[in-house]
Structure formats: structure tokens, C-alpha cells
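Heads up, there are several structures right after this.
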Structure I
Amino acid sequence: MSTPTEQRSVTVLGLGPMGRALAGAFLDAGVRTTVWNRTPGRERELVARGALGAASAEEAVAASPLTVVCVVNYDASDTILRREAVTTALKGRTVVNLTADTPARARSTAAWAAEHGVRYLDGAIMTPTPTIGTPAAVFLHSGPAELYREHRPVLDTLGGTHTHLGEDLGRAAAYDIALLDIFWTAMSGYAHALAVARAEGISARELAPFAQGIGAILPPIFEGAAEEVDNGVFSGANNPLTSAASSMAHIVHASEEHGIDAGVLRAAEGLARRAIEEGHGGDGFLRITDILDRRRKHR
């Protein structure tokens with residue numbers, strides 16, 4: 001007799017590094033896994049491990065009640081899902097789209113799915129490929145709660161933590177965009193810092209331990225700043241915007257003395273000085289949240 005896990009089945013569309021990791025985690029958990037990729041050949045290792053290789057996308061989605069999509073963007077996923085034969089095969093089945101794109105694209109694809117009788121959940125993967133199938137993986141999901149609960153047992157086999165963010169199908173993508181904004185802005189800042197340090201004769205290896213110290217002070221700052229932004233009260237008692245702008249100006253000047261592009265930090269300094277000009281010089285740095293979001297009436 002088959003175990004409950006063996007009776008489950010899933011299809012994975014897209015076999016880039018992340019797609020292969022997802023399919024591999026399903027296989028490791030004993031889930032019957034069908035795979036398909038637009039470029040043939042990427043399925044070979046997975047098939048050798050027990051996956052079923054489909055000859056076409058429509059054959060792949062017809063093999064399972066649940067299809068997980070992970071491709072480069074929604075242009076790519078739409079190209080696959082909106083082909084007439086695939087759409088027909090998906091009717092009454094569930095798609096969990098783990099492709100990264102904008103909240104608007106997630107909502108528009110969800111609307112298309114509803115029009116064609118396709119059950120739809122959107123999601124985001126917030127950790128790197130090596131974490132998939134381990135406790136370190138982090139997944140965000142949005143869409144109908146009942147549909148999420150139905151497929152949660154299979155999704156859980158991907159490991160880590162899974163959080164359902166609500167019924168709004170663009171919400172997972174919104175979290176994804178906001179969190180990746182933090183990551184890539186921080187990485188850009190680190191790259192710039194390493195360039196400035198190198199120009200001053202400091203190696204990346206020498207700077208790294210001190211950079212980690214800067215990173216360690218950020219979590220409590222994030223927590224406190226979140227409360228300030230939500231409440232609209234931006235305390236600058238310990239570090240007012242006037243002081244922050246002065247500090248950023250020093251970095252800009254030092255960078256440009258070495259011929260290093262300081263455009264990103266110049267933009268940040270410009271936002272700080274705009275807030276100062278609007279009478280917020282005594283506020284904390286997160287006052288620029290309101291400067292950035294011009295839809296809001298500044299307090």
C-alpha cells in the first residue's frame with residue numbers, strides 16, 4: 001500500500017537552479033514529481049533520481065493536481081501557462097507560481113487564472129537555492145487560504161518555514177520586492193564601501209569584520225524604525241537628519257576624490273536634504289520614507 005506522501009504528486013515547470021532544487025526536494029520527500037523545461041536536457045539528473053520527464057508543458061501539468069512554476073519572470077511563466085493546450089490542461093488544477101516579478105503581474109496572472117478556471121496561488125522564495133529542502137528555507141505565499149491549506153502538506157516538503165500572507169494575490173510579491181530592495185541596496189552599499197576602502201589601501205578582508213559589526217546593529221534599528229514609520233513619529237534625538245546628511249556628504253566627497261562614482265549615496269543625501277528643507281531636520285533618517293512616497297501628505 002502507498003503511504004500518504006507517495007500518493008501525492010506535483011509538477012515542476014522550469015528547471016533552472018531553483019527549479020531543480022524544488023524538484024529535488026519533492027523527490028527527496030517521496031512526492032511523485034513530474035518535470036518539464038523549455039530547454040531539453042535539464043531534466044536528466046532529476047529523471048535519474050526518479051522524476052518523470054514530460055515531453056510537453058501540457059503533458060506535465062496534466063500529470064498532477066498541483067503545478068509549481070519557477071522561471072525567470074512572469075513573461076516566461078505567461079508564455080508557458082497561457083498556451084491554449086496548457087491552459088486547457090490546467091483547468092480545475094492548482095498552480096503555485098514561485099516566479100519572481102512585481103505585485104501587479106502576480107495579480108494580473110491570478111485574474112487570468114480565475115477567468116480560465118485555474119486555481120491559483122502566488123509565492124516567493126526568500127532564501128538561496130542551497131536552502132531548499134532544509135530548515136533554513138523561507139517561502140511566502142498569498143491567495144485563497146483554503147487553497148493554500150489544501151496544498152500545504154506538499155508545499156511543506158520543500159522544507160523551512162512557509163507563511164501565508166493573506167488572500168491578496170499580490171502580497172507575496174510585494175514582500176519579495178520590499179525585502180529584495182533591502183538586500184540589493186545593502187549589497188550595493190557594501191560594494192561601494194569596498195571600493196572606497198580599497199582606494200584608501202584597506203583590503204576587503206581587513207574591512208569585513210568591521211562591516212559585520214555594522215550589519216549586527218541593523219536588526220534592532222529595523223524594529224524601532226518600523227514602529228516609527230507606522231506611527232508617523234520620526235525621532236531624531238540620537239541622530240537627526242542634519243547629522244546624517246553631513247555624514248553622507250563626507251562619504252560622497254571622499255569617494256569622488258578617488259574618482260569613485262557616488263551616485264547612489266548622492267541620491268540618499270539628496271533625499272535627506274529635501275526633508276531638511278521641508279522642516280524635518282530634527283527628525284530621524286526614516287523621515288525620508290514619506291519623502292519617497294509622494295502619495296502621502298507629509299506630516
Structure II
Amino acid sequence: MGSHVQQSKASVTVIGLGPMGQAMAGAFLDAGYAVTVWNRTASRADRLVARGAALADSAEAAAAANELVVLSLTDYDAVFAVLESAEAAVAGRVFVNLSSDTPARAREAARWVTERGGSHLTGGVQVPPSGIGSPESSTFYSGPVEPFQRHRAALEVLTGADYRGDDPGLAQLYYQIQMDLFWASMSGYLHATAIAEANGIPAEEFRPYAVSAASIMPGMIEFYAPRITAGNHLGDVDRLAMALASIEHVRHTAEASGVDGALPALLAEAVRRGVEAGDGAASLTSLVARFRRA
């Protein structure tokens with residue numbers, strides 16, 4: 001493929017055809033876009049090509065085919081490998097980087113692309129591949145506002161677009177703090193399920209009680225966020241010392257059940273440091289400041 005940018009109809013390139021990239025390319029095809037794809041393992045493009053996508057023979061050819069280039073790769077090591085191989089085609093292109101990594105690496109990629117005459121939009125997709133194509137889904141974006149606005153209609157083929165600002169690191173920051181909450185919550189659920197099953201309670205029997213416990217969280221976040229913002233960590237509704245006692249009860253229950261107690265032990269250690277520093281009568285929210293200092 002040459003360097004001519006397609007102009008006949010709405011067009012896009014998708015580089016990276018894991019489950020997320022497959023879903024994105026498919027959504028663009030469904031929306032009537034002319035789609036060019038490239039993946040290191042070319043066979044992953046077979047189903048998309050059968051649906052009308054064009055398979056480029058290199059990352060450079062894929063990037064050269066369209067102004068809008070969506071990157072859906074494992075991490076920014078893979079992103080840089082692709083960008084460096086496509087360096088000659090970077091100028092004049094808008095790279096929408098929907099790969100996951102740290103805010104610092106997003107800023108690094110944005111600098112690299114900008115220095116070579118291209119534009120870089122960072123994205124943090126908030127849904128699994130099954131959520132692509134749904135307007136109820138959302139993706140964080142950050143970077144230069146002009147190319148974001150120019151290509152917003154294309155981005156909204158994939159999900160709703162939540163623009164967070166011109167700092168290219170912001171979309172990744174918002175994404176990673178969401179993931180921080182997600183992985184901690186899922187780990188807690190799986191650990192509780194392990195204790196349940198070790199005591200003869202199947203996951204399906206535990207399910208409604210797990211859902212009930214998880215359903216408390218939105219209300220707690222709504223209640224505590226304004227207090228955290230105000231620096232109010234008064235122990236009027238909860239206390240760090242009580243939290244420590246409760247977490248230790250969980251740990252002892254896990255260990256007595258033959259379940260690894262490392263996860264509650266880790267939580268207990270974080271809380272214990274606060275208690276030992278004199279915050280035992282303060283709210284659990286006092287850990288926010290302690291985590292920052294750590």
C-alpha cells in the first residue's frame with residue numbers, strides 16, 4: 001500500500017488485533033468505515049478481511065493509509081515498536097493510542113509522535129471488548145483538543161468519549177485509578193469466595209451476599225469523597241482501630257480455613273501503620289494521606 005490517504009469515505013486504520021482491536025475494527029466496519037488493519041500475526045486479520053477490511057503489509061503502510069490511526073496494543077513497549085517501524089508515516093497522522101500503560105509513558109509517546117509531525121491522543125477504554133460499539137460505554141481521552149474534536153465522531157463509533165484535558169497523561173491516569181479500584185475489589189471478592197468454598201459454601205450460594213456487600217460501595221464513596229476533599233477524617237462513623245480488628249478477624253478466618261491470608265495481612269499492615277502513628281481514633285479515610293506519604 002502506498003502513502004495516499006483515503007478520502008472517498010470515512011476511513012480509519014486499526015493496528016493491533018487482539019480481542020479489543022478486533023472489536024474496534026469490527027465496530028468501524030459496522031459503521032461503514034473503510035478500515036485498514038495490521039497485526040504482527042497477520043492471520044488475526046482473516047475474519048476482518050472477510051468482512052471488507054484491507055490488510056496492510058506493514059505497520060508503516062497501515063499508518064500511511066489513513067489520517068486516523070487507532071493503536072490497540074498490550075503496552076507501550078509494543079506501541080514504540082510499532083511507531084518506530086512506521087516512523088516515515090507519522091507526520092500528518094493522528095494516533096489514537098488506546099493501549100494501557102502509565103501516564104509517564106503516555107507523555108513519552110506523545111512527545112515522540114509530536115516531534116515527528118503527528119498528533120497523539122491518549123485513550124483509556126473503560127469497558128471490555130464486549131462493550132465496544134455501545135454508546136453507554138466510555139473511554140477517557142486526553143491530548144490536543146483540535147484532533148480530538150475533529151475525529152470525535154469516529155471515536156464515538158467505539159464508545160462515548162470523555163475528554164479530560166490536553167495533558168496526554170491524564171487519560172491513562174484516570175484509567176489506572178479506575179483499575180486500582182477494580183483489581184482491589186475483584187481480588188477481595190475472589191479471596192472471600194475462596195474462604196466460602198473452603199467452608200463448603202459454593203460461589204453461587206455466596207453470590208447474592210457478595211452482590212449485597214459490593215452494593216454498599218457506591219453509597220460509601222458518595223459519603224466519604226466530600227469528607228476526604230475537605231480533609232475531614234474524624235472517627236465519628238468509623239475508626240481505624242476498629243478496621244484493624246475486623247481485618248485481622250478476616251485474616252484469622254482465612255488461615256483457619258486453609259486459605260492464604262496474605263491479602264488481608266497486607267491490608268492489616270497498612271491500617272496498623274496508621275494506628276501506630278496515632279490515628280487509631282480517626283476514620284479509615286485517614287489512610288489516603290498515609291498512602292500519599294508512603
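No value in this document is a laboratory result; all are computed from the given coordinates. For clarity, every value in this text was computed on a predicted model and none was experimentally measured. Cβ atoms are built from the backbone, for glycine too; each structure is taken alone.
Look at mean projected area of the Cα convex hull in nm² for each of I, II: the largest one is in I.
If you line up I, II by distance in nm of label points 7 Å out along Cα→Cβ at positions 32 and 248, the top spot, with the largest value, goes to II.
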